[in-house]
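Listed next: structures, encoded as structure tokens.
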Structure I
């Protein structure tokens with residue numbers, strides 16, 4: 001383990017950028033953090049430290065403190081060009097998604113950014129003469145803090161389209177464990193260019209999707225089609241849910257498999273996946289018990305592994321502090337001061353834990369360096385080298401993976 005030099009406390013981490021790891025400081029400065037122990041490089045000022053940054057395809061995208069869109073594009077020599085669209089209206093806390101030819105973001109559509117029903121997904125593209133512009137916007141309301149993901153639900157082989165949690169509702173389920181009391185009642189799959197609805201699933205009362213970012217997973221027995229792992233919550237508490245395209249309805253999705261509830265009203269579970277394994281931490285705020293799930297028809301059957309783990313802090317929008325790297329599942333202990341490691345290739349054998357000098361509040365996998373970056377509660381960043389964990393060697397890559405499309 002080694003400390004990462006920084007000129008101020010960090011509030012966000014993101015893998016990628018010119019150094020391999022980005023950090024957003026408490027002041028709103030965006031830094032390229034050195035993995036080799038060198039001085040950090042400042043890339044921008046005025047970045048919103050409460051909203052995650054996104055990277056991909058030689059770009060960095062971030063929300064500015066004034067709700068503008070900030071984009072950095074790599075150039076020869078790694079210095080980069082910077083573009084700002086100050087009128088973008090990006091939603092605080094929401095995710096950005098970088099595609100090869102565009103950036104997707106959640107924007108507030110009206111004069112009142114706090115209106116939970118006033119948020120949409122927008123597509124931004126570079127202008128021929130320089131700069132960026134909005135070129136498309138979804139018609140349906142999405143969660144204000146939604147995290148859009150790209151997924152191929154129909155096995156089209158075209159790189160996939162955009163899944164997002166939608167239908168915001170503030171009265172159906174008043175748990176508020178993820179930062180606010182607004183929960184999703186729909187899942188939308190949007191065409192990535194025009195953002196029209198390709199497929200959708202509406203959740204009838206009294207249930208909601210208690211989540212902000214569905215997780216793409218490979219379907220059992222499928223060659224290339226994916227599903228979405230999420231959480232359905234209601235009067236009996238939360239349960240793991242697998243959402244897939246509905247073969248009987250051209251524009252529909254369905255709940256194809258459900259796990260048992262976790263034990264009562266306002267009890268929640270935090271999913272995590274590497275795209276193949278279905279895992280969840282039950283009640284991560286009160287004991288935290290790790291379970292692995294297996295699809296069996298319309299059921300997700302579960303097996304208890306270990307207690308004393310947690311992948312979420314109550315009230316936080318970072319809903320998955322687990323990391324999958326070098327074939328291991330790595331996640332914090334209940335108090336956040338250890339990293340616990342499990343090897344799925346060896347029937348989930350636990351390896352020796354790694355002690356941390358503070359409580360983990362964010363993690364970021366730095367794949368080229370075979371390292372895990374951990375943000376501690378004081379704003380410090382440490383790197384944990386995973387290359388020596390030889391028990392994880394030979395873990396196969398995600399089957400049928402495809403490159404993101406434009």
Structure II
């Protein structure tokens with residue numbers, strides 16, 4: 001695609017990485033399901049772990065390559081590696097960039113797999129030292145830095161509490177000490193935030209979520225400098241695995257074409273519902289960075305270009321099982337994990353969640369994490385209202 005830097009985000013989401021099929025003339029990308037490709041006349045000198053060219057789909061597939069071009073373009077990155085899931089992407093980045101004896105600082109609020117990797121698995125298995133800190137305060141990070149600190153990893157907004165980290169301040173501090181920075185951008189998406197523009201070294205996206213948007217495939221992406229991506233391909237993709245299937249790459253490529261349009265509806269719906277929830281007497285708190293009373297609101301306004309994402313959390317005045325009973329009355333919301341689907345999802349996280357001690361106090365009695373879909377916002381509000389009312393909870397307009 002010519003002069004893509006002069007085109008809008010929406011246009012690039014449709015056209016970047018796409019090309020007409022040279023064999024058939026089809027204007028939409030085909031699915032190349034082959035796991036192996038024809039070798040050159042003399043293959044004896046080939047590097048079987050190479051990722052350039054088409055050798056074997058674990059080394060890199062046709063659909064994977066097209067998707068990588070699109071995601072790198074949308075994130076404003078030099079290169080991209082796409083793998084089988086967001087966790088595969090996180091693991092590949094950490095596996096490639098870290099070694100025994102390194103120290104990692106990571107946020108109190110992260111995806112559960114990130115917490116497991118750094119809090120349990122890599123410390124026990126590989127001797128990597130870790131510190132878990134509240135990254136919303138840069139001074140906490142400063143105080144945790146050691147001579148062997150190699151990486152600072154955070155999310156913004158954070159999963160699940162929607163905390164906001166100051167990307168620019170973290171990058172400035174880290175780079176002053178020669179430390180790499182990686183940001184999981186899944187909750188914001190490149191439509192709202194592009195951390196590379198703030199100097200982050202590596203961005204990770206769960207493509208399963210907003211970028212695919214249809215709840216029917218899994219994928220993950222790492223975006224960063226070309227040389228680092230090549231190393232990730234060699235060390236983690238080829239030699240550890242975790243490669244994405246051609247069909248899933250194709251599904252995500254297709255989902256990308258409507259991603260900006262869907263994302264704006266997620267943003268708008270979530271803000272409207274958060275504002276409605278904030279007015280309800282039965283609701284104990286609402287966490288959403290688009291609300292003015294949110295601790296990170298001003299920073300979110302600065303960092304999130306088009307909106308504040310489609311995820312919010314809220315609590316109820318009531319006992320544990322009230323949360324479960326309310327869910328049984330919902331007709332549009334589905335009780336399920338994940339986010340970024342067209343359909344709205346809700347999950348109850350109880351007060352005995354193992355990481356609850358890391359969250360703000362208002363979360364400690366349990367809460368809902370809600371992934372707002374792209375249904376009509378008035379229908380979603382009505383669904384919540386009737387579910388509250390079915391349990392005798394007071395609501396107002």
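FYI, it's all coordinate maths here, none of it is from the lab. Model, not experiment: these values are computed from the prediction. Cβ atoms are built from the backbone, for glycine too; each structure is taken alone.
Quick check on the output: 4.4 is distance in nm of label points 7 Å out along Cα→Cβ at positions 6 and 94, derived from one of I, II. Which one produced it?
Among I, II, the structure yielding 4.4 for distance in nm of label points 7 Å out along Cα→Cβ at positions 6 and 94 is II.
Going by distance in nm of label points 7 Å out along Cα→Cβ at positions 230 and 254, which of structures I, II comes out largest?
Evaluating distance in nm of label points 7 Å out along Cα→Cβ at positions 230 and 254 on every structure, the highest lands on II.
Using relative contact order in percent (Cα under 8 Å, 6 or more apart) as the calculated read-out, with 11 as its value, let me know the right label among I, II.
The read-out comes from structure I.
Quick check on the output: 20.9 is mean projected area of the Cα convex hull in nm², derived from one of I, II. Which one produced it?
That value comes from structure II.
Output the label of whichever structure in I, II has the greatest value of distance in nm of label points 7 Å out along Cα→Cβ at positions 86 and 118.
Evaluating distance in nm of label points 7 Å out along Cα→Cβ at positions 86 and 118 on every structure, the highest lands on I.
Match the computed value 0 of helix-only ellipticity at 222 nm (-39500 (n - 2.57) for each DSSP H run of 4 or more, over all residues; to 500) to one of the structures I, II, and report its label.
I
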